[in-house]
Structure I
Amino acid sequence: MKVITFSKRVTVSTTTGGPNGHLATVLCNPGERLLFNDDSAQSIELNQGNAYLHEVTDYGPLAPIPIPLRKWPGHRILFYRPRGIGDQLICSALSRYARQFLGAEAYQLCDKVHEPLWAYNSYIGGAPIALPLHLDAVWRATGRPFFDQSFFLESVTEWDSDGEQPNVYDRIFKLIGIDPQRVSAKFKRPVFTLCLDDVAKRNQWLAAILPENSNGYIVMQLRGTNKVRSLPPKVVQFALEAANEHAQARQYTILCTDDQPFTPEIKALIDATPRAIDIAQRLTSSRSFGSTIAGAALVIGPDSSALHFAAAAEVPAVGIWGPFSPQSRCQYYPNQVHIWHQENCLNAPCYNYLPELPVHKCPHGLQQQSCEVFEEITRNEIDDAIGHTLESYDRLRTDAARNRFLSA
């Protein structure tokens, strides 16, 4: 983290999700000592606001003295994690554990663009704190700071260059000083809280797009945050064919989603699938995406945010994986089946875009268009995975109905 002071009031823009991602702006007053993550600080120094930079310093020497875990009960603990939607959802496990198990008063700092993801989360008091944050909130020259402990997790697994990808939940708990082996699996999943307005808007939108005879819907995400994690056309075809067969039998609708228009090839595959609807760019916020997934019978997708939203709502999911290992992200998620053909590539799992070790990794590097791990996926195994997860959904609905009957 960096502490930045401006000599004039400036507007700073923050983005997430690459060039087609979400944009938010924040006003920074002159003379304030403001906390920024390292990526944002570097961007400010190189591009925006550098004419009005008064001072840039490291936060590390100013950090409060850490307090031991045994003293967490009743104390204010601040968490922060930059990067994408999936990273935010994963980080939400920390505040739940800190408040529910350790008895701390948990708070969440986030970039402006991620505020909607944290809204209504009871473990952080119902709302996050937006970055940039005034330094005096976490460190004061005199007097007790508002936060007793702060964890700025700017890098969790981003700079791992070896092929043994650790589980991200085990890593974040270890980074805050907690032995992950002592943390129950139920705390290693995301938190995403819906409000009544989210559900009402979702139901109104679904009523307008779903056929009258639809008994439910499947959400299918076809693209990951980068091209090597996205499903190649052949796998998309297999997934659509398999999902359509189950959707026909159950009178479900398949909602194919993306925050960008589908390529002509992918759109043609969707249009040729009787039960599928193209809803690319129609879920315009992270909350609408999360609430739609929360109401689904099944989620299908690559290594991306849909699987994390599904885990938060305990919606059954089928994950189809490329260069990364499903154990590194979704090991503790209930009701999820993951397809991963590690044996199809000697270098898997790999971070093919990193220049460091190991030497044995994807020879295509940044030029890679689609991971070879996808090539051995068959329609039959996707069909089996969908059938298994839908059976889990049926059991959940039966159990819920039985519980309602017994409590009546």
Structure II
Amino acid sequence: MLDRPNQSIGDLIRARAPGHSLPADLYRRADVFEADLDVFFERQWALVGLEADAPNPGDLYVIDVGRASVIVARGDDGELRAFHNVCRHRGARLREAGKGKARKLVCPYHRWTYELTGDLFRAPHMGKAFQSACYGLRKVHLRSVGGLLFVCLADDPPEDFADLEIAMKDRLAPYGLGDAKIAFENEIVEAGNWKLTMENNRECYHCPGGHPELGVTFIAQDFGFDPDELSPQGRQEAARHEAEFARRTDAWEKEGHASRAIEHLAGHVTNFRTERLMMGSDGRAQSATMDGKPACGRLLVSNGRTDLGDLHFWTHHSWHHYMCDHAVVTTAFPLAPDRTRVRSVWLVHKDAVEGVDYDVENLTRVWKATNEQDARLVGIAFQGVCTPGYRPGPYSSFTERHLDDFATWYGERIRDAGY
């Protein structure tokens, strides 16, 4: 991989032409990667998991966020708290990444012991004058939004995160994520930069040729199309689809199901977008399965409705699909300039029984295949930006508007951080 910091990061941001992809060095340079960790994963609110990752008292969920490691612990009082995964003695890591259970957190180095509230319980050989109350674990800001767990490592988190909380509170409420359970989860390490992962996710230009499983229920033209490329019959079909989508959105809104797009992108600190979309070419599909039918007989949604489509939600490093029977939540975390960890979680109702209410293969087939296909596409995109032949290319104004929004927002955040 090339790594030639011959221009400042600020110069690279200024060099980006509007409506075009980023200069190559913003995808591949080590100093840009470090800046990205600082700005987008240590100053921003980051989605780290779900309440379902630590559902019971004593449950622990440990995740690496940027250069930090965070412990999310559910105490005996049922409360979730987040701490830096660092012993207050000499800095040893307390727990490895992943899930576990514990009554207390014990440092494996010198056995300093902490309550799940973060308070220091025991510090051997420190003497009577030692003030244990001053050496509890360092807290990390933690917010649950409808069962989604966000942390912020900054001392002063972005205040406009409240806009996300307000927008998503009511939209997520019917899905009961706080009481849902994880039916399946997996991780893929993509061979590319995290920004390429997010760019790939924010367009469906590639969907018709790249995602045959997803195409059964996912309507690519919802993300834009060039009308001049359609036949007269195609234009009529597109017009009918747009009219039906508008009709359904109006009906959903009148029934109290918030559905219209909210775009909190360029010009904001916190990046998110949400919209409810129809499923299937006729809008009659109910879930992201190969036949469009629910994969789980025990519905996730509390109102029993199977005609509410797919509630989409994006943050700067995650994407989500909430359907009547299950939800899929995916997060992307940078590991290196050329590696990105992508974690996907499939959620079902807490009382759903595997083998009775759902089959895991049927539940996960569409998005497992889609994630694997996307990983290949991100990999070849990164290979291309690392070659001398790469030059930033133009985004389609029809199907890649959200990529331009993301690149613009990315540049704003880097500049405001002083790079």
Suppose you compute FRET efficiency 1/(1 + (r/R0)^6) of positions 85 and 205 (r between Cβ atoms, R0 = 25 Å, to 0.05) for every structure in I, II: which one lands on 0.80?
I
Calculated from one of I, II, Cα extents along the principal axes in Å reads 68, 60, 41, and the structure in question is I
Of the structures labelled I, II, which one yields 14 when relative contact order in percent (Cα under 8 Å, 6 or more apart) is computed from its coordinates?
I
Assuming 3.9 is distance in nm of label points 7 Å out along Cα→Cβ at positions 189 and 349 as calculated from a single structure, say which of I, II it is.
II
Kindly point out which one of I, II the value 13.6 was derived from, the read-out being mean count of other Cβ atoms within 10 Å over residues 53-60.
I
Among I, II, which structure scores highest (criterion: mean count of other Cβ atoms within 10 Å over residues 77-84):
I
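Rule-based calculations on the coordinates, nothing more; no lab input. Please read all numbers here as calculations on a predicted model, not as lab measurements. Cβ atoms are built from the backbone, for glycine too; each structure is taken alone.
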